[in-house]
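Each structure below is given as structure tokens.
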Structure I
Amino acid sequence: MAAWYDAVANEQIGQTFIPVLHKKALTDDIEAVLGGDTDPYKNFVARMVMAMSLQKIEETYAGLADSYYLAAMQYFEEVVRLKDLRTLQCLSLISQYSLLTPTRTAVYYTVGLAVRICQQMGLSDEKTIALGVSDPWTIDLRRRLSWAVTTQEFGLAHIMGRPNGFAKCDDMMNVQFFEMVDDDNITPQGITPGPVAEDKAVAVHFCKMRLLQAEIRRVLYENKRQETMGSNDTWFTQMNQKIDEWLESIPKKPEWAKAWYLTRIFRLRNDS
């Protein structure tokens, strides 16, 4: 049972664009839950990871996935009450599951709550991202969660045609990207150099796509102008150049990444 549980969890982590959970910490939490640990956060995360994994693997597991989701939600109030990094992790997992199963939870509500907590904790600005902490593991996790919430909020704003809730000037995100090495290289004691982790490279490229979408939405649909922008406006040339640069920098691995991102190019071009 434990081996199967861990295998499915790793499948889910490999398919999540923004790694909101540290792999080693997740493994430890799952083992603790299987050992009878009653901690609300650990139980919530273990069940949500299973729910998302089953939902992604095959449609026939949808009912079982929902049962894990409902089991996780029994701990919802306790983990939200914390209003810390663990809360943001849990809200991000709920949001991801909501995108897979829209009828379960209002995704804009959970993402909106995550945005407010992010701002309260100072995670939306590089100047305050490390406020009160000094260990590399926590700082990297803060950056992950900052970008996870940002991409979810920017994505919803883009889809729903509304301004994003971060209220940052020109949608500029000055928070540095999280470390690109494997989680095994990231510890509270320090970060060990290593090769670029494929999942991290894909995640960072996804963040950059959301920033492009945010700029397109802001310039074309949010800013009021006295005159309509013509197709010859220099902004269109500049934006197409940014999209080309983004396209050329698509990670070569994993192999599915380029094909997946190429399907998004058409949408970006259409939007601009």
Structure II
Amino acid sequence: MSGININTTNTERRALDVTITQHALRMIDENMELINRKSTVLFHSDWHKGVIGIVASRLTEKYYRPTIILTESNGKATGSARSVKDFDVYDAIEACADLLEQFGGHKYAAGLTLKLENVAAFQQRFEEVVTATIEDHMLIPEIAIDAELKLSDITPKFFRILKQFEPFGPENMSPVFMSKGLVDKGYVRIVGNNHLKMDLQSAQALKETFPAIAFSQASHFDEVLRKKTFSACYAIEENEFNGKVSLQLNVKDMKME
């Protein structure tokens, strides 16, 4: 019975993680001011405290900038922060200490608590601190490719092995793989603000098909629609839809061949 309970808990946590991440992404996509900031600080009172660290990590990967996700707990706003390479998010939070009840952490990850009425002021102050101290090159992600794969190499067993390397973060980033000769199955579309949703296949072997999301890559839409082949680097992650969990490719970058 305990094994069943653990599996149920993991499924629920994964569902919360996905739901809250999608909600947070919509909040950014629908607000031009948030899109153009050099930091992300989001608050929603209904977000589950147990997954906000995971959500902060996911948003840091998507937008590659210092990120803080806040929710309400015991009448206070409590949050989790994640950073990008070479930027000290702890120092940035410390510069806002007069707005906080408590905080702690290190260069790349931190936790914090503040009064609900201080959330808006903290969002503005943190953005000002980051803008004043971060260097432009820190906001440009460096993509280190760990290995080249064929799509046929991506199996549930392979993914289970990858998960043994968790948790991922700035000092242990999610592995990035590269595949060549890819083509969309024919359902490419633009979603959200400038993101591509695809179903990827190898042009040489159309058997395996993987759903893929490519954030901020809509400029490639016409070429992908015309079935041009391309190379892509990506992380492999789980996606849950209608209660079904499947593997999805999170495309970091793509290059037409």
Kindly point out which one of I, II the value 64, 42, 38 was derived from, the read-out being Cα extents along the principal axes in Å.
I
Determine which structure produced the value -0.47, -1.15, -1.15 for log10 I(q)/I(0) by the Debye sum over Cα atoms at q = 0.14, 0.33, 0.34 Å⁻¹, for residues 135-174 alone, calculated from the coordinates; the candidates are I, II.
II
Given a value of -20000 for helix-only ellipticity at 222 nm (-39500 (n - 2.57) for each DSSP H run of 4 or more, over all residues; to 500), point me to the structure among I, II it was derived from.
I
Taking relative contact order in percent (Cα under 8 Å, 6 or more apart) for each of I, II, the highest value is that of structure I
Consider the structures I, II: one of them gives 0.10 for FRET efficiency 1/(1 + (r/R0)^6) of positions 63 and 143 (r between Cβ atoms, R0 = 25 Å, to 0.05) as calculated from the coordinates. Say which.
I
Structure with the greatest value (metric mean count of other Cβ atoms within 10 Å over residues 55-62, set I, II)
II
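Any read-out appearing in this document is the output of simple, stated calculations on the displayed coordinates, not a laboratory observation. No experiment lies behind these values; they were computed from the predicted model shown. Cβ atoms are built from the backbone, for glycine too; each structure is taken alone.
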